[in-house]
Structure 1
Amino acid sequence: MGSRKVSNGQIVNTYVKTLFSLAQDENRVEEVDVDFRKLEERLRVNSGMMKHVLYPKSQKKEQKHSLAALTESLSLLMKNFIGILDRYHRLNLLFPIIEGYRRYLESHMGFLPVLVESSVFLTEDEKTFLRTYLKEKTGKDIILSVVENPKLLGGFRMQIYSTLIDCSLKTKISGLEKSLRGKS
């Protein structure tokens, strides 16, 4: 029987779901999110601490010292969680876990994050229309992030979690070009 390799994405999802479930059981869902924001800020501000905590090549003594400083004012649940990540050499997954937890929390609270890349600047009315339209289709409140990308030539791309809806002129032209060359 062959061994099955587990992807980092699957590992991250397992940690996120487990932590979220524990936080729910203890009524600490928002507290965990606040702790994650503190962790994120501390790591982004202090690159030396980030190097010692997240990268396995750092010396264990320095890593333990940085880890203790990093988790100093966090909840016991978060300290235990970081300890488990450390024990199983998964600290390098901390940022993806933070992002995954945030998405899980937003979804749990009825929010849906949507990233829209548009070839042109979108007015507030257009953004409001998009939010309303997507809310009607999904039944969730929309957290809309809009990025202007003139390279799309026209149209837009919309990303909802891992689903990409590409209605850009650039992609349509590329598809037409492939069809004309006989490639599918």
Structure 2
Amino acid sequence: MLIRLSSLVLLGLCLTLVACNNHPPIRTEKAVDLSRFMGDWYVIANIPSTIETQAYNAVESYRLQEDGSIATTFTFREGGFDGKKKDYHPTGYVIDRESNAIWGMEFVWPIKADYRIMYVDQAYGQTIVGRLKRDYVWLMARAPEIPDADYQRFLSLIAQEGYDVSQVRKVPQRW
């Protein structure tokens, strides 16, 4: 009887932990034209990862490879506009081939981070990329600045997806 009760308590705790870690799906674009998405994107704002907390002039660049993977270059100046230039080269992999909106981003083999294209405008000039965990988000554009009205609208979209927008910081851009 005690073993059965202990097993039930343990099962209940496990289910509670699993429920706490599950997030509702993030809305992603229904169809992303990969060839149009490729190229340079200025990081306008983000909930920064550890390497991005002191990023200035941050740019994410994508190039579609023959094997279908996405060569990525993330470049920024650390600590200021004249700071040391940093370059990272993760590889993207499209996971959802129907929409092309859900990727894995591999910084270190074999770990692939969740990467979801939540929004891209019709001109492929502005985008929001997030993660299911809602720990990081990136608002990016083809130009280093966007109108404040667009920025506020994007913050609203990010909040609607369950992000804490008080953590979003603008990335200094000066070109």
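Here are some notes:
- Looking at relative contact order in percent (Cα under 8 Å, 6 or more apart) for structures 1, 2, the greatest value goes to 2.
- Source structure of the calculated read-out (mean count of other Cβ atoms within 10 Å over residues 43-50, 18.9) within 1, 2: 2.
- Which of 1, 2 yields -6500 [helix-only ellipticity at 222 nm (-39500 (n - 2.57) for each DSSP H run of 4 or more, over all residues; to 500), calculated]: 2
- Cα extents along the principal axes in Å derived as 71, 38, 32 - corresponding label from 1, 2: 2
- Among 1, 2, which structure scores highest (criterion: FRET efficiency 1/(1 + (r/R0)^6) of positions 123 and 139 (r between Cβ atoms, R0 = 30 Å, to 0.05)): 2
- Taking distance in nm of label points 7 Å out along Cα→Cβ at positions 75 and 99 as the criterion, the largest value within structures 1, 2 is that of 2.
Coordinate-derived values only; no laboratory data. Just so you know, these numbers come straight off a predicted model, no measurement behind them. Cβ atoms are built from the backbone, for glycine too; each structure is taken alone.
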